[in-house]
Structure P
Amino acid sequence: MSGGLFIDALRRETGHAFDAEMAERLRAAHAEAYLARRESVVPLPGARELVAHLHERGVPFAIATSGARQTAASALVLLDLPDDVPVVTRDLVARAKPDPHLFLAAAQLLGVAPANCFVVGDSVWDLLAAQRAGALGIGVLSGGYGREELERAGAYRVYADPAEMLTRLEEVGVRPAG
């Protein structure tokens, strides 16, 4: 969920009205709190290996995150991304998930039609945005949502983590080398 939608939900749940200044203070406080804990962030099991595998086989891929470049940069470093992998952050698009803008921008940078892409995400918001972009949604169980929730949100397949996905890439159309 984008920060703006989170603030809307917070407004609805608490009954408090947040003006634009308060909303910006909340966003800044969130960024500050995340950056203070960035040393504790680790990649999901198999994430680095999946990135390396796709790159070695010439499978085009991008990273699209609803995080701003400021907060996402430290996590992206952990993936050992090759220099030629496009990265789309929240600050590069008009709207974040559940709107499809992040995934449409990533597909455009790859030079691939969204219908020929799959989106890997760990939330119902990722999968809704994937559907709205016209891409195939793949779920991973790391975002606090269960298998059934991700499937109801449109996931074609759901994996425990990138390590499991790596062992089953043929299920999403990535063919083994050779």
Structure Q
Amino acid sequence: MLEKYKVILASNSPRRKELLQGLGISFKVNPKNVDENYPKDMATKQIPEYLAKLKVAPFVPEMEENMLVITADTIVCLGDEILGKPANSVEAASMLKQLSGKTHQVLTGVCILTHDKEISFTSTSDVTFKELSKQEIDHYINNFNPYDKAGGYGIQEWFGYIAVERINGSFFNVMGLPVHQLYEELKNL
């Protein structure tokens, strides 16, 4: 699959790199710096796909016939509030306390760009956490890296093992790339 394309993953995320490798696709990592701002009145569910499209825009002028670029953006929402990447341990603890005992949504927008086509979609997963103790939250923050993850947690790490009661939707979407849906779109190119 995709033998005729030079595939570029425009993301610095080690999780997205790992997930794309899991599909057996050869690719290079080449993210571009993009100002990730969106209109303040934009509906929450539209934001990840909007940002994924924003991330693909710098590639448009340099697209060659055999190029294929994949971009993605993941947000964590509790109701209408977006929980971004925490800047410090206080923000991380606050986010994890907010998520404790509740169901939140993880939305990942993906954009695929070829020389003659742009495909985009959003995948949504509902994640339910158990009630978390202060000790569990502190242990995670002190022993892992919550700062490069939307919502302040990685589902594939210790915290995901102990906190997640259930998921409705794709596990890999929560990691940052809905590979099942991406695979179907790539297969149909």
inquiry  = If helix-only ellipticity at 222 nm (-39500 (n - 2.57) for each DSSP H run of 4 or more, over all residues; to 500) is calculated from each of P, Q, which structure is the one that comes out at -9000?
reply    = Q
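Looking at distance in nm of label points 7 Å out along Cα→Cβ at positions 10 and 42, point out which structure of P, Q has the largest value.
Numbers: P: 2.9; Q: 1.4.
Comparing P, Q by distance in nm of label points 7 Å out along Cα→Cβ at positions 10 and 42, the maximum is at P.
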request  = For structures P, Q, calculate relative contact order in percent (Cα under 8 Å, 6 or more apart) and state which one comes out highest.
outcome  = Q
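Upon calculation of distance in nm of label points 7 Å out along Cα→Cβ at positions 98 and 114 from the atomic coordinates, which of the structures P, Q produces 4.0?
Label of the originating structure: Q.
One of P, Q was used to calculate distance in nm of label points 7 Å out along Cα→Cβ at positions 26 and 58, giving 2.6; which? If you can, show how the numbers build up before the last one.
Values: P: 4.8; Q: 2.6.
The value was obtained from structure Q.
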key: Among P, Q, structure where mean count of other Cβ atoms within 10 Å over residues 106-113 as derived comes to 25.1   = Q
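Bear in mind that the values in this text are calculations on the coordinates, not laboratory data. Keep in mind the model is a prediction, meaning the values are calculated, not measured. Cβ atoms are built from the backbone, for glycine too; each structure is taken alone.
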